[in-house]
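Following this line, the structures themselves.
Throughout, read-outs are computed from the coordinates displayed, never taken from laboratory work. These figures come from a predicted structure and were not determined experimentally. Cβ atoms are built from the backbone, for glycine too; each structure is taken alone.
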Structure P
């Protein structure tokens, strides 16, 4: 059966600004483009055919499926099931409106429905599907928020539930939940406005959970991978972050911490974890054969050497309160108040969360410049040159924010080069956390190798 994917243009100005895209098919939601999400749901009985107008469909008496590109299921498994039922159903189906719809039937029946306007209410042959709470028709940024709030990105041991004005976070990793709540519930008053409000910690025998206030906005990661930032808008965001770093610099804390030991120890621990992974030898072989490095252990060694070269600068920097995981996925832009709110900190008592500011700056850097969010969300690929050397291929036409981020770092009185040194260690320390995806872990290792070459140059 032919599956015609009607690729619609994005008309809403706000959604265009957010996405940086012209068509819905390229919009990335839940780690897949809308087009890829549909193709992934199709069985071998369907022939996927992208079109820009139903006028491109030839006359035929056979049933077809026409799916508008701005229609998305909140639950991927239900989307797959729905499409399977479409294929097997004896009756035809129409869901949505004349502007955005899912249809099964003949092309002539579809034309009749489109021409009938809003008066169409079903027929003997075509069933009109009414409200379906699991389907979202994406027309505005709010629709993206709706999907994100129903299916936020969490690790397999975490669960998020939307309840009215609150989101409940639950996990079998009780220590992490307790740590997050402890940190967020004891944030100094001077910086409370930058962190999400939390309530009602409950610790059970197997799980722990707390509630947090729902924020009317999207995380920076989702906007970044969709090319939703202009140079001006990123300047505004970095301005907000500059104010935050200047604010935490005024909060009293310990005079010194061993930043070098903290980062190197984490590197060494993560390498040990990675070496116990069954896929380690394959990953090691890939790096050895397709880069100029000797393998994974060699990358960790070089990262530690770069850190050692900067030990004095690291340990002499005044420690500040640290979020601990200040990547774009943990920063929400509140559209109502035009401010940034931080979620999902590393966690633990406040007095145990003073670190070199270089650490949080490097977390920002590996999102904005490093491509971490693009790798995690499958919006970049591995490519090979004629010598079979591998590199990461990012989407073309992306704005290079290197200069404005460097100026941001230097305006705070810190060294841009040292931020990139720590960024390398972040990519490497992430490796054992992504062993569920061979592609992602390979790309993270490859990206670390690229950054080392840049620093050496």
Structure Q
């Protein structure tokens, strides 16, 4: 009797479960005139013939839409579902971006806009031609050719193939770069870069070559493993060696080293260019191998981010990043100073040499204008006709600390706490364009208005 009751109960539960769940019978994708369907389906959490409850389906549709957004291939993404009995049809409607970008280069040569304005030197500009073919062959590949002249010459050929195999888990990226400068920074004094130029002969004072091959493994949507092999080479004017004997850590005018690097990333952010929710983890392990230069050290870089929505318009984000090394004496050419890729807000005018650092950033965002869509009818190319914008007001606070064991008291920002805080207005629009106008103050009490075009994290 009891056994019959159990069997009856199980059958009833299974029947109810099957009634509640919906089976995805079809996935219809439209708007992908260039992008291959398998590239799109690679980012979807749901599959045909899989069954989900209504709550589960709503959640995975939302996550799949975020994943497609983070491909940075589409201006607009809309996923809808049509239910009939227990069968569900998924409609994915896309508006693709413009992918071929041949355009002239005219850019400031300094680390940021404010540093350039401070010098007011119109010779410190770069110009040339830039060719970027995004979503090459419709497979999310990237082809880049760059010829840049001016203050810092830069020639580049890059080809990124994210998926080589049918399972779309293995990729490769190759990059060749050549830099040439007539004015080269060779040291840091008073937290500012020292420059050298051959004013008599007007010769190039530094020539750099960089080659890298990156192999990626992405078995699931959110986690990626990278193995990167790099070669760095520089040739400098002999005068630079005399001015800074630690530039190459030898008495020569030629230096080179190799680097083998492992990089792991876990990205669960809703939008990687301007996240409001989710988290991000990065760990980088690199070993520098001496060739013509006496560089032989191991380096670890780590970063973690967390973003959350407090209220519909109120968002909070925080991050922590560190760098450490087993060597104290890292020659100047291979050193990663604060003030370039990594910086503490409020210290944009400064460069801080280090062997180790920590940076913590926190931000509170209030959405002043939610995403507003509008048409630009005067533009005849459909990839530009539909746009959007949103505006955020932010309050932020940053902390940083660097370790420089070879500081000779010429740079007082090394080995000291760095505090920066302020407010900003962030303007976000299509093609991942972001304009930030910040007002910040540092621990010196120095105030300033700074212009940025990237995510502060």
Review point. Suppose you compute FRET efficiency 1/(1 + (r/R0)^6) of positions 238 and 326 (r between Cβ atoms, R0 = 25 Å, to 0.05) for every structure in P, Q: which one lands on 0.20?
Key: Q
Exercise for review: For structures P, Q, calculate volume of the Cα convex hull per residue in Å³, for residues 198-277 alone and state which one comes out highest.
Suggested key: P
Exercise for review: For structures P, Q, calculate distance in nm of label points 7 Å out along Cα→Cβ at positions 142 and 430 and state which one comes out highest.
Suggested key: P
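If you rank structures P, Q by mean count of other Cβ atoms within 10 Å over residues 78-85, which sits at the top with the largest value?
Values: P: 16.0; Q: 12.4.
Top value of mean count of other Cβ atoms within 10 Å over residues 78-85 goes to structure P.
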Point to revise | At a computed 17.9, 55 (Rg and Dmax of the Cα atoms in Å, for residues 230-437 alone), which of P, Q | key: P
Point to revise | Entry that produces 9 once relative contact order in percent (Cα under 8 Å, 6 or more apart) is calculated, selected from P, Q | key: Q
Exercise for review: Figure out for me which of the structures P, Q the number -13000 belongs to, where helix-only ellipticity at 222 nm (-39500 (n - 2.57) for each DSSP H run of 4 or more, over all residues; to 500) was derived from the coordinates.
Suggested key: P
Review point. When you work out distance in nm of label points 7 Å out along Cα→Cβ at positions 182 and 358 for each of the structures P, Q, which one comes out largest?
Key: Q
